[in-house]
Structure formats: structure tokens, C-alpha cells
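Just below sit the structures, each encoded as C-alpha cells.
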Structure I
Amino acid sequence: MKEVSVGIIMGSDTDIEVFVESAKILEEFGVPYNMTVASAHRSPDYVYQLAKGANKHNIRVFIAGAGGAAHLAGVVASLTTLPVIGVPTKAKTLDGLDSLLSTAQMPPGVPVATVGINAGKNAGLLAVQILATNDKTLENKLIAYKKKLAKDTEAKGEKLLKVGYKKYLEK
């Protein structure tokens, strides 16, 4: 069995594209993870098993999210003392605003670190940042990642200054 650091739980497989972005970031940083589907409403016993079994499976951080009522991250947070990163997903109605509010507005004592709607990539990065607080190698990878972000952004700015917006948009 591979060593797992992050448990990714999505409320429905219709959300997989969002959580693939989390997985890609974790892979980029070499962070092991597992990914599954479990619903706070349709499979609460399975959610309970996942959250309560975290230590047995060496999970240090959860990424959890769902659309609509978006209770999954909160339920996971209520069952564990581990950090839970909530990813509200865009459902068929309200463009994900309902999911965002349901994920972010947790009662006192049950915190969920909430990223933006469909922000699986940021959830993956936040999980890496949490793990890096106790892992110097991971911290150094994050430093290099952020330097590359800055360099890439500066290069885009220089190109825009040089060619103007019309040519820049021609790509």
C-alpha cells in the first residue's frame, strides 16, 4: 500500500474534473494521495469510515467538496481533527454560490479552509502548504514553484508591453 498524505473526497463523480486539478498539483509536488467518491447524504457511513480511518491510512489533510448543499467538507471536518480543505463545486443552479456559502459558513468549532468555486488547483496547493510546514523538501519545492509563477507572470507583462494587447491576444 502506498503512503498517503492527502485524502481527496468528492461528493459525486460529476465533480471529478475539479478534483483532478488537486491531484495534478499533488503529483507535481510528489505528494501521495487517494481519491474517492462519497456523499454526505447518499453514503454517510462511507464518509464516516473515511474520516475516522484517516490515521490508519496515513492521511494528514483532507480535500473534500461537493455542489448544491455542499455538506461533505463540513461533515468530514466534524469527524476528524485533521485539516479539511473545502472545495465548493459549481452545481446546476446558482453557479456554485450555494456551494460556496455552505462550505465556508461552518459553525464555531468545525473549521473548513474553503477555496473558491471549482478551485481544485488551489486546494491542492493549500494541502501542499500545510504539509510543507513539517517538510523542508516540500517547502523548498513550494519556494521554487512560487518563483516560477512570478517569473512567468513577469514574462507575460514584458511581452504585453512590447507587442501591445492586439498582438498579445493573437496567440
Structure II
Amino acid sequence: MISARPSVTGLVFQLYGRSLHPELFQQHAVRRVERGAFQAEVVITESGHVVCWRGEGLTLSEVATSAAAPLPMKRRLLSHPIRGERSDSLECTSGVCYETAFQLERVQPDVFWTFQQELCDDGMTHGLFHRFATGGRLAVGAVSWVNVETRTKSLIVQAFHTFPDDFAIVKSQSIFQIP
């Protein structure tokens, strides 16, 4: 399915101590994983991704989305605009640790198109992948690629979201870890 993506300006990266209603996001690709004492659902959305992780009696939801999205304030643990580079971490009372690092990188057009083509090549065979419709002035639309790795006590999520109108790439890596 091909769909359109909003502008890269005004994106936020948030973490909630609860699940979020799926109706809040247009879902384009979904992967569910279960390993040991945790399970997770990873979703590519119209402006980024959602990861809902459950383990040790705890639910954490990571969201990369538009700041204009109607998301709740209740139990929001972290919220940062997606600009430049940023990292953050949180240790929950149950001992579960969450760490993330993300960045918005604007690159030269030739670098952007090479990177996007590599994502398309890898995305077709590995990870969770979605190609978006063009924004109008460009012949090729944005792509999102999310790679999920599981270990006995951890989940690692790497995400790449491209924004061709701005020659921008949003990159993130998050780790959900059980003690």
C-alpha cells in the first residue's frame, strides 16, 4: 500500500507508560514479537513509528510522530522534539531500563537518494518496510524501515524514516531491557 507522509518539521519523540489506542495512528506495516518475558508490537505510521513493549507487568509505548497528533498527556514519560541529535534513558521501578538515541539529519540530495535506495534494497528483504506516495514535486516518495532484534532480556529497535521534500532522515535506536 502506498500512502503520503507529512513534513519533517514538527516531529516529536515520546515515551508513555501505557499503551496507546491504535486508532490514533494510520498503520502501514506491523510486526509482533514475543521472546522470553516480553512481547512487543512495532508499527510504521504515517509520520514515523510506534513501539508498544510489554514485560515485567509494565507497558511502554515509544512514538515518533507529528507534534500535531492528538496524543494523550496522561502517563507521558518523555517528550522531545526531533531536531538535531538527542539521547535519553529511563529506569522504571520494576528495574526495566529504556534507552533511546535519535536524530534528524538533513543531507545533500545525492547522499539522500543513495541512502534511500539502500533502505529500499534492504527493506525488501529484511525488517519492516513501507514506501509512501510522492509528495507531488518529487518522483519518489518517502520510505520507513524498522529493524527489530530480540535477545533473551532485551528488544532493540532501529528505525529510519526519510522525508524527500526536505532531504531529511530521521534515525533512531531504542533498547527495552529487563533486569
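Where a number appears in this text, it was derived from the coordinates with a stated rule and is not lab data. This structure is a prediction, so every number in the text was calculated from the model and none was measured. Cβ atoms are built from the backbone, for glycine too; each structure is taken alone.
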- prompt: For which of the structures I, II does the calculation of FRET efficiency 1/(1 + (r/R0)^6) of positions 60 and 140 (r between Cβ atoms, R0 = 35 Å, to 0.05) return 1.00?
  reply: I
query: When distance in nm of label points 7 Å out along Cα→Cβ at positions 52 and 100 is calculated for each of the structures I, II, which structure yields the highest value?
result: I
message: Quick check for you: by distance in nm of label points 7 Å out along Cα→Cβ at positions 12 and 36, which of I, II is greatest?
response: II
task: Assign the value 1.8, calculated as distance in nm of label points 7 Å out along Cα→Cβ at positions 68 and 84, to the correct structure from I, II.
output: I
Parent structure of the calculated result -2500, given that helix-only ellipticity at 222 nm (-39500 (n - 2.57) for each DSSP H run of 4 or more, over all residues; to 500) is the read-out and I, II the choices: II
field: Among I, II, structure where distance in nm of label points 7 Å out along Cα→Cβ at positions 44 and 156 as derived comes to 2.1
entry: II
Structure responsible for 0.99, with Cα Rg over 2.2 N^0.38 Å calculated and labels I, II on offer: II
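Taking FRET efficiency 1/(1 + (r/R0)^6) of positions 92 and 108 (r between Cβ atoms, R0 = 41 Å, to 0.05) from the coordinates of each of I, II, which one would give 0.85?
Going label by label, the one that fits is I.
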